[in-house]
Structure 1
Amino acid sequence: MKPSRRTFLTAAAAAAGAAGLAGGLWWWRRSQRDEHAGHDMHAAPPAEASAFANRLRVPGPDGLFGVLDMSATLTIVAKAIQHPILPGKPARVLAYEVEHDGRTFINPVLRVRSGAALRVKFWNALEEASIIHWHGLHVDSNNDGHPHYAVRGGATYDYQFTVANRAGTYWYHPHPHGLTGKQVYLGMAGLFIVEDEDEIALRDKLDLKFGVTDVPLVLQDRRFTAAGELAYKPSQDEIEAGVIGDTVLVNLTDKPYLDTAHRIVRFRILNGSNARNYRLAFTQGDKLLPYYLIGTDGGLLERAVKVTEAFISAAERLDVLLDLREADRMRPVMLKSLAFDPMHNEAAGGHGAHAGNGAMDGAELALLQINIKERVSYGKAIPERLSPVPAASADGAAERPIKLDIDDKRRWRINGLTYDMTATPITVKRGSKEVWVLQNATRSMPHPVHIHGFQFRVLDRRDSPQQVSHLALNAQGLLASDLGWKDTVLVWPGETVRLALDFTHSFLGDQVYMVHCHNLEHEDGGMMLNLKVES
């Protein structure tokens with residue numbers, strides 16, 4: 001499987017992901033001017049809003065989460081750096097660093113046009129093995145970031161591939177077996193933004209500017225020491241349930257706020273947490289504000305879907321539009337995760353995953369305060385059509401059961417197996433079509449299932465818990481977040497989710513990918529199988 005000369009193409013994954021996206025050295029300051037009567041400060045903000053005093057980090061021209069347009073060969077270095085995540089507390093974090101045109105980028109947002117050919121050299125300057133996985137990209141297995149190709153500290157790996165994906169918000173992160181959870185938690189991840197004609201048309205129609213009115217939001221829950229250092233020391237219970245932090249960061253910012261205008265704002269939301277799920281809503285006081293889902297993992301939907309809440313699991317992305325013209329301009333809007341049952345049913349009687357300080361899994365969380373600080377002349381409307389998305393089809397496809405459960409030794413399994421790097425228990429033929437039937441045991445917990453190399457379509461959900469089924473849009477039980485192309489799907493205890501997969505590709509020879517739970521502690525513990533696509 002290892003070629004003599006490691007050619008691992010890794011099209012430019014973008015920054016900000018699991019390490020937190022959206023930082024930067026500049027921020028939009030127009031909203032700081034109170035030159036008009038419409039700029040009134042909120043006279044009596046809610047108590048929760050008044051605590052949000054840190055400006056949200058957003059992508060800039062360089063530095064943390066700097067935007068790097070991919071047009072040449074890059075070297076991405078994985079290394080330890082000092083950077084303050086909590087204000088005034090510089091801390092040791094792990095990060096991706098790029099030197100380009102005299103500028104330094106940390107966890108850069110990599111931006112590229114669909115169809116571009118990329119060359120990336122990965123230099124592992126850590127003291128342990130690592131490799132980059134380009135999450136959601138359709139590449140050959142040498143360029144996918146399989147842990148078999150992880151390189152030791154001091155070594156390099158070369159990626160070279162063409163970006164075959166449609167426009168969307170993808171991301172990149174480490175994938176060494178047994179170390180993924182730790183390296184992501186300590187800071188290594190970034191966004192990979194792919195653009196095409198449909199994406200550019202939407203941007204022009206809505207007058208969107210990346211980093212200003214088109215804002216990535218990377219959600220991550222973390223724990224810190226008193227000195228402001230990230231603390232990753234999972235207990236045995238956390239290895240089983242997943243690590244839940246007591247501090248939720250957005251773009252590596254604690255209790256952030258964003259000043260914006262009375263207009264449509266786009267948010268590209270990545271759940272970069274190791275294990276936490278979120279039930280996302282925008283609120284003003286007790287009122288839920290509608291927002292418009294326009295894209296999922298694999299890019300834009302056919303048309304916008306109006307919702308008031310949506311679940312997002314680890315590694316999933318939601319692309320949304322929030323029309324602030326529908327909000328009260330005199331009060332802040334809060335992005336929240338509403339309370340829900342986390343469904344930790346893996347132990348007799350069930351239990352929740354705790355983080356302390358009120359951040360229990362499933363608890364209500366205020367994530368971001370949005371201040372409407374500027375009145376502008378804005379007459380744009382969301383287009384009726386966004387991008388062509390063919391209907392999901394399973395015609396002629398054979399079904400394959402994929403069962404998720406836990407054994408008597410408290411090990412999470414797929415089809416009764418745990419990970420063996422040399423085995424390929426799932427084998428399919430190139431060009432074949434299959435329906436995967438993901439069945440989660442009742443004595444279980446939610447599992448975000450990620451498939452490498454191929455996007456899929458969700459056909460239906462069955463036996464969903466009530467907190468999920470009440471959000472269904474049709475008789476198939478599909479959620480708004482199920483409507484587009486996906487690479488990760490959340491399967492709740494007792495639920496069955498059917499996926500349509502097409503294993504057509506243009507790569508030479510057999511390809512070996514993976515399917516795994518993207519709860520990173522589950523993945524590191526062996527809830528992962530190799531997937532072989534035979535030529």
Structure 2
Amino acid sequence: MTRTAELLETLPAPFLANLQQADHRWHQLRHGPPRDIPQVVQTSPAPLGSVDWDVVVCGGTLGVMIGTTLALRGWRVLILERGILKGRQQEWNISRAELAVLVELELLTDLQLETAIASEFNPNRIQFMGGPPVWVEDVLNVGVDPVFLLDALKTRFLDVGGHLQEQTAFSNVVVHPDGVAIQTSTTLTARLMLDVMGHFSPVVAQARQGQQPAGVCLVVGTCAQGLPQVDTGDLLVSFTPIENHCQSFWEAFPARDGRTTYRFTYADLHPERPSLQAFFEAYLHQLPAYQNTDLSEVHILRALFGMFPSYEQSPLKFPWPRIMPIGDSSGSQSPLSFGGFGAMIRHLRRLDAGIHEALSADVLTVDALNSLQPYQPNLSATWLFQQSMRAPADRDLDPQQINQLLNSVFQEMEKLGDPVLKPFLQDIVQFPALTQTLLRMSVRHPQLTPKILGHVGLGALLKWMPHYVGLGLYNELHRLIPLLESWSQQLNPRQRYQWHRRFDSWTYGSGHDYE
């Protein structure tokens with residue numbers, strides 16, 4: 001039995017079985033596209049006539065946020081949750097500035113938000129293989145207690161008239177001209193269905209038609225006691241070179257009941273990529289060196305692991321009317337990020353306003369709903385960064401190449417200051433900041449350019465260039481919004497809806513939502 005299996009079997013929750021299940025899914029991804037594509041969405045030309053709900057939200061963990069905002073606007077909202085809607089004992093890291101939207105949209109009170117914050121610390125470190133550290137404040141420096149947060153959101157949702165069906169699994173859905181019929185143990189009808197069932201939603205699987213992810217982030221870790229007490233965190237740290245075609249990165253955050261540490265890597269789907277169990281075994285082997293302790297002194301409370309796929313064609317656009325993906329289902333997070341909570345918080349304000357406007361104007365067509373998940377060049381541009389941080393499985397790189405590149409990039413970003421560094425660390429790429437960084441890198445580190453090109457390939461660079469140009473274009477289009485907003489108010493509701501979606505895409509696609 002491996003050390004991982006021995007450790008996980010001592011913990012109260014079924015961590016070993018869950019790890020094996022996640023590993024099975026990762027094995028399936030590495031060995032080709034799925035043979036059986038779910039067929040859970042069907043269409044019917046027959047109208048329903050009437051519906052029970054305005055919105056049915058499938059998936060409550062993150063769906064309770066958008067469900068509550070819509071219920072607050074007076075819509076009839078039902079949340080379906082296959083288990084019990086509650087948070088796990090695992091802090092979600094984010095910043096205070098990002099959390100403010102929960103109070104702004106009246107999901108939490110100021111007091112509840114303070115209670116939800118389980119830990120807070122500053123600063124966070126970025127460092128690569130012995131290079132000088134870069135320190136940054138107010139980025140992922142707040143740990144949120146999901147148990148309290150989801151309990152408070154659940155109570156708020158029910159108090160404002162929302163309805164919740166727990167231990168109710170989604171089975172399939174039939175799309176009609178005037179609504180959807182969602183099958184669980186009974187049939188539920190609604191004007192709109194929101195798919196918040198995550199990366200592995202059966203609806204997403206059907207929409208993607210067996211398309212394989214372009215990249216995967218493998219993550220393992222623990223929350224543990226007995227580690228040396230440090231009041232700072234790590235955002236992106238490496239202390240090893242490329243090993244077995246894998247560049248490992250680490251994160252560490254103080255938590256209320258210990259310290260959370262993660263080991264993660266970016267990978268393609270090559271069959272020889274390590275299993276999650278092997279990756280966890282290496283985590284346990286390297287943890288003492290990372291935290292300057294002995295493993296026998298560490299008391300592990302919880303194990304953490306996951307496999308997070310990302311697709312170049314994201315956000316995902318569904319081919320059906322009246323169904324819309326939200327959160328991880330939509331792929332709206334950056335390929336550098338493996339946290340759906342942060343992406344959900346970031347887009348919550350625009351999704352709330354946009355879905356409300358779609359329901360009010362009765363524009364629930366394929367095109368109308370897809371405009372709520374628009375092309376965002378700042379997200380697409382990050383694909384090149386993910387590839388540059390990923391060691392290819394089919395050829396050898398200089399073992400220090402990724403560390404050297406990242407060390408140089410972050411040193412230059414630090415010199416450019418927080419307006420450049422902090423948005424990037426929160427998955428927001430902006431044209432002026434990116435352009436300044438690229439210019440400084442080309443002038444001060446010209447020797448890295450041929451290495452990067454040899455690493456990612458000319459094809460990847462050529463695919464990236466239109467997204468970079470698009471980022472610049474969206475940056476300029478964003479300047480037009482104040483001029484066009486008053487004019488758009490004179491349009492009819494459906495035309496106004498489309499122009500508002502364009503405004504959102506220019507704002508979020510250029511990273512100006514950060515402001």
If Kirkwood radius over Cα pairs in Å is computed and equals 24.0, the structure in 1, 2: 2
Assign the value -1500, calculated as helix-only ellipticity at 222 nm (-39500 (n - 2.57) for each DSSP H run of 4 or more, over all residues; to 500), to the correct structure from 1, 2. 1
Taking mean count of other Cβ atoms within 10 Å over residues 442-449 from the coordinates of each of 1, 2, which one would give 12.0? 2
Going by mean count of other Cβ atoms within 10 Å over residues 314-321, which of structures 1, 2 comes out largest? 1
semi-axes √(5λ) of the Cα gyration tensor in Å, for residues 122-329 alone from the coordinates reads 38, 23, 15; which among 1, 2: 2
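Only the coordinates and a few stated rules stand behind these numbers; no lab work does. Given the structure is predicted, the values throughout are model-derived calculations rather than measurements. Cβ atoms are built from the backbone, for glycine too; each structure is taken alone.
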